[in-house]
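Read the figures in this text as sums done on the coordinates, not as results from a lab. All values derive from a computational prediction rather than experimental measurement. Cβ atoms are built from the backbone, for glycine too; each structure is taken alone.
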Structure P
Amino acid sequence: MPDFHPDLHPELRPPDLRPHERLLRATASPTQAGDWALVLAAAGIPHRVEEGGGRFALIVHADDEGRGAEALAGYDEEGAPEVVPAAPDRGGSPLGVLAAIGFSAMFLVTGAAAGASRWFDLGAASAALIAHGAWWRAITALTLHADLIHLGGNVVASLIFISAVGRWLGTGLGGLLILASATAANLLTAAVHRQAFVSIGASTATFAALGLCVGLQVVRRLKLHTRRGYVWVPIGAALALYAMTGVGGPGTDRFAHLFGIGVGTAVGLGAAYAQLSRGWQPPRAAVQALLGVLTVGAVAGAWLLAFGAARG
């Protein structure tokens, strides 16, 4: 914005201002004066810059005063720093902690993969078995972990990313969307592999939570008018995290992690657009609780199907 307006400081008018000329703006900064002059030049408005008393005056013909003021006002509006719309925040959510507790409790029941527990035989995400109809394995596999290190990584990720989704969408809705996104990602992974590939772990869910957060950030940046290029920042950050933690070593399910981010981002885009652009609000506490029960029930139901299929 200008640091001087001629109407407020008539004593600072250049002494040689001609009758048909008007002082549009003045500043002590030669850079700012040059920027203003470029704006007027781009608009085809004749002008001149005159220096005097340590200030730079931008002078135009009286007939061009209105057009010049309008052009500079537009420049001020475009050049002003935009504030990214605030992220929806429903306050503290226990979702990340509950997920971490759930994963840990399940590990106490199943033990590590090296123990050859029956849970792994029944619940691991076998691409071949899922392709033959055992779709519930896309859910049950999310609750199994190979060892304590595997579990610990997902517990930390839950406390970060799943907690963030809970703050944004609420505990019940956030948990349900994470589960749905992770399940879809595991099903896509099975469709891509179509072979004897078996995976386990909640990392697909934590990457889906990361994707949901990315969707929110992308929509927030799309609402900017002058810095829409910033939309790539959250996507680049998510891909960087995938490159650092999602690729891993032999046996890492790279597709599941990548699909987790992708599906989560798609779901997050929809939720964020509805919330930030359409004014939609997540459900209240009672509905959140119901959705939370539905989420836990879906996991429990998937395990019942797994044990039922084994008995059949």
Structure Q
Amino acid sequence: MPELPEVETVVRGLRAALPGRRIVSVRLGKTDFIEDPAALGELLPGRRIERIERIGKFIRFELSARGAASSPEERWNLIVHLGMTGRLGVHRPEEPAPPHTHGFFDLDDGRELRYTDIRRFGQIRLVPDSMIAAFHDRLGSEPLEISARAFRRRLAGRRARIKALLLDQRVLRGIGNIYADESLWKARIHPARLAAQLNARELARLRQAIRSVLRSAIRLRGSSIADYVDANGKPGEYQRRHRAYGREGKSCFSCRSIIRRTIVAGRSSYFCPLCQRAPRGKRMGLSRPRKSAARR
């Protein structure tokens, strides 16, 4: 599933092509992932895309008002979540649309903004300006902007495993399985540790690790594990820099121990048993390393 770096990369690509363009018409395929399909066709045509931003894993298209300047209609926001396999890109109409393209937003310059989603786990909805603050408030803090003090306040003393809290979008928005594992490895913290067990120094180290990992991943346009490509159809490169995620049975880049996998918060979690010590008295349900995995 695209996480913060992948969504940020898509947003940056769309920003280079869309602001100032007006939506002329909307054509939809399957609509089971769209909150109100009829509203898209009714409310979007005639509106200009003024701004595009990322809100956690969501993409926000800020749209202009319609109608006369003396009595404009309410402003709306098109909110898109890419789910597991969603893609957004701008194309010429003569370019063949791949299968599972379910959204065509015709633009005033003749191009199309297309939404493609094989598994349709994504979301598309309209949120009025009057409700956008409430939408923001449902999500946690932005990990690239949160202060050290606010980070400690959100995590310190919590009787939940740190991996679970990093995945909780009500705590920090945008982090998923890949970057939780990568950040915990960099901070040398086991994913099953309780947040309440982490001291101030460990929390500070974790915050810095998260920021470092996310910034590096954005610089390399995200991780292409399966379906992810950016707004121009190009894969990311950060998967080549993974130090924990998906590396079960391979050597730790820091100490050469073998990376292991366990289940934390219902998700596969990759860690180094030497660099990231398990909680005292906690016997981890470890998987067996794959015999075919090559040591590095």
Structure R
Amino acid sequence: MRKGYFLVFLTAIISGFAIFINKFGVGVFKSSEIYTFLRVALVSLILGLILVISDFKKIKNLKKREWIFLALIGLFGGCIPFLLFFKGLKITSSAEGSFIHKTMFLWVAILAIFFLKEKIDQKFLFGALILLFANALLLKNFSFVFDKGDFLILIATIFWAIENILSKYLLSNSNLDGKTVAFGRMFFGAIFILIYLILTNQTSQIFVLNLKQIIWVLITGIILLFYVLTWYSGLKFIPVSKATAILLLGSPITTLLNLISGAKIFSQEIISAILILVGTVIIFGMKKILENLKSFIYVRA
């Protein structure tokens, strides 16, 4: 189980860097859908090659039921929510969109209680309230007007929550490892997004990329590769409700990177980052966090 927490903590760190770097990557593309497709397709190709070279029999022996689950994970996690999220982000503010997206761990916890029989204790609930408040601090003057963009992001967040439940169920009730589930998510996600691009007449943009766009796809694609590998590999060993709560630690890392880069940081962002750390400590306990930190230092050494 300690391995699972270590891997998901690593995912949170990667997530913090990914959010910071993706701001620059998506900015060089006219269409966020094209940017998303290229990154997803690149990662699915790399994972596919890794599986073919290392364990082709595992792919060959996948059962029909497992293929169906992987396709659903790709649809609910690698396609629909991405399209809805970026569409909503064009309408609403980034602060409101970020706040809604960070409620995913609550939706996951609710679904996990009913479908995975996970138990949610009082520490989790109290820590969750602090985490919600921490993210609400990032809203300007706590103002929030729910509009169409917010609705699209909320639906995307719920889809991602469903995908995590499906992934955890598959990982817990099969011999599949995180690498295979990550491949299924990215492979089918790429196929479904490509279908969307064909229907919306955007595929021609794939073949007119400049060098700058190609470089950013490679950089952010590699980051996404490590994100999905650590996430699904860790998710196999720990409760999905706690795994998604750990992901919120990516927010303070992004804030720190913005500070280092010279971006203007408001005091409420710093307070929010501190409260996220406090909420995480309450949910998991300082002892478990120190144990995982010790494991991390030991592995790096």
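Could you figure out which one of P, Q, R the value -0.26 for log10 I(q)/I(0) by the Debye sum over Cα atoms at q = 0.07 Å⁻¹ was computed from? Show your work: numbers first, answer last.
On the way: P: -0.45; Q: -0.31; R: -0.26.
It was calculated from structure R.
Work out the source of -18500 here, i.e. which of P, Q, R gives that when helix-only ellipticity at 222 nm (-39500 (n - 2.57) for each DSSP H run of 4 or more, over all residues; to 500) is computed.
Values: P: -18500; Q: -7500; R: -26500.
The correct label is P.
Can you tell which of P, Q, R yields 4.6 when distance in nm of label points 7 Å out along Cα→Cβ at positions 24 and 280 is derived from it? The partial results should precede the final answer.
Numbers: P: 4.6; Q: 6.9; R: 2.3.
Value 4.6 for distance in nm of label points 7 Å out along Cα→Cβ at positions 24 and 280 corresponds to P out of P, Q, R.
Distance in nm of label points 7 Å out along Cα→Cβ at positions 64 and 184 was computed and gave 4.8; which structure, P, Q, R, did it come from? Could you put the intermediate results ahead of the total?
On the way: P: 5.6; Q: 4.8; R: 1.6.
Going label by label, the one that fits is Q.
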